[in-house]
Structure I
Amino acid sequence: MSYDRYVAICKPLQYPILMRRNACYMMSMAAWFWSTVQALTCSFYVLPLPYCKSNVINHYMCDYPALIQLSCSDNSAFERTTYAGNFMVLLFPLSLILTSYVAILLQVVRVQSSQRSHKALGTCMSHLCVVGIFYVTAIVTYMKPASYSPQEAMINTLFFTALPAMANPFIYSLRNQDVLEALRKTFRKHSLHD
């Protein structure tokens with residue numbers, strides 16, 4: 001989405017060429033490929049591990065950091081390898097997203113029309129909010145050593161799996177003028193009653 005917004009705002013005349021179907025397929029396939037490679041690598045490593053601790057996973061889902069904590073083998077080499085993989089899956093896409101939004105911000109600053117720049121920033125901010133929630137909590141969860149607390153991991157996992165999905169409809173509906181007006185009326189009613 002950030003590349004789509006970048007092309008739409010910074011290169012609007014080239015949009016049909018840069019955002020053709022094949023380009024979208026290639027970006028989707030690259031994201032799915034790297035995510036699958038990372039997930040399979042972790043799964044193939046974690047599944048045959050000897051587990052000598054409790055067989056109860058203190059987590060919402062069966063995630064590999066929770067399983068590694070139950071293992072009695074030395075997993076330091078795997079942790080270093082997963083940091084490199086997590087960099088590819090988390091930090092590399094985040095850096096591309098932030099780069100595209102910096103380019104959009106620079107383009108908006110150069111534009112003379114305040115209404116057009118306001119609209120461009122409004123379309124980008126909703127996406128940036130959801131992306132920020134997802135990436136910050138995912139990075140905090142997966143770029144930490146395996147010795148993190150299970151309670152902290154459960155809270156972080158909840159934030160990057162459930163919160164962006166729940167926030168998406170709310171954040172994107174705030175761009176709708178009818179929804180904004182209804183929200184303003186609701187707040188006015190509550191402020192009058194207080």
Structure II
Amino acid sequence: MANYDETYENKHFETNQLKDTTFDGCTFVNCSFENTGLNHCDFIDCQFSDCNFAGAATAQTGFKDVKFGNCKLVGLDFSACNDFLFQVQFENCKMDYALFTAKKLKKTRFTNCSLKEVDFTRTDLSESVFDDCDLTDAQFESCLLVKADFRSAFNFTIDPSRNSLKKTRFATNGLAGLLRNYDLIIE
């Protein structure tokens with residue numbers, strides 16, 4: 001089933017199974033996908049505002065040029081999503097405990113997001129921007145962070161010996177996040 005250029009407002013999808021549905025050019029405002037199976041759905045050039053995805057299943061879900069604004073994406077498993085044309089942007093989103101393990105997130109923009117305990121293990125974050133994001137206990141392990149921008153990010157811990165950091169941008173006050181694993185005292 002395909003849906004084109006539709007706007008969905010205040011719709012609750014939690015009891016509906018949307019398996020194998022395509023949404024192209026659609027806008028979702030104040031919708032709930034809580035505990036909904038989005039498996040094998042495709043979202044192409046879609047925008048989500050004030051939506052709740054808590055507990056949603058994302059096996060082979062396609063997010064292709066999708067923008068999330070003011071959304072609750074707590075614990076969402078983006079690593080289970082379809083890799084083909086995967087492209088997302090996030091603004092003012094609560095994304096704590098989300099999984100991005102081994103995803104290609106090159107040039108992804110995270111703006112004013114809560115990314116506490118997010119798993120970025122083996123993720124390609126080249127040229128991505130973390131603008132005013134809280135990265136408390138986020139996991140960066142074997143990540144490609146070439147030209148990524150962490151200048152306004154805070155509470156991050158990134159071990160330079162365990163990640164690829166070439167021309168990665170940090171603010172002077174954020175350098176402690178690169179040294180935290182070395183048990184140094186920085187005054």
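We did not get these values from a lab; they are worked out from the coordinates using the rules stated. These numbers come from a predicted model, not from an experiment. Cβ atoms are built from the backbone, for glycine too; each structure is taken alone.
Calculated for structures I, II, distance in nm of label points 7 Å out along Cα→Cβ at positions 73 and 89 is largest in I. Out of I, II, choose the structure whose coordinates give relative contact order in percent (Cα under 8 Å, 6 or more apart) equal to 24 when calculated. Of the structures listed, the value fits I. For structures I, II, which has the highest computed value of Rg/Rh (Cα atoms, Kirkwood Rh)? Largest one: structure I. Each of I, II could give helix-only ellipticity at 222 nm (-39500 (n - 2.57) for each DSSP H run of 4 or more, over all residues; to 500), but the derived value -500 comes from II.
Tell me which structure, out of I, II, gives -0.76 once log10 I(q)/I(0) by the Debye sum over Cα atoms at q = 0.18 Å⁻¹, for residues 33-104 alone is calculated. Don't skip to the answer; put the middle values down first.
Working: I: -0.76; II: -0.60.
Label of the source structure: I.
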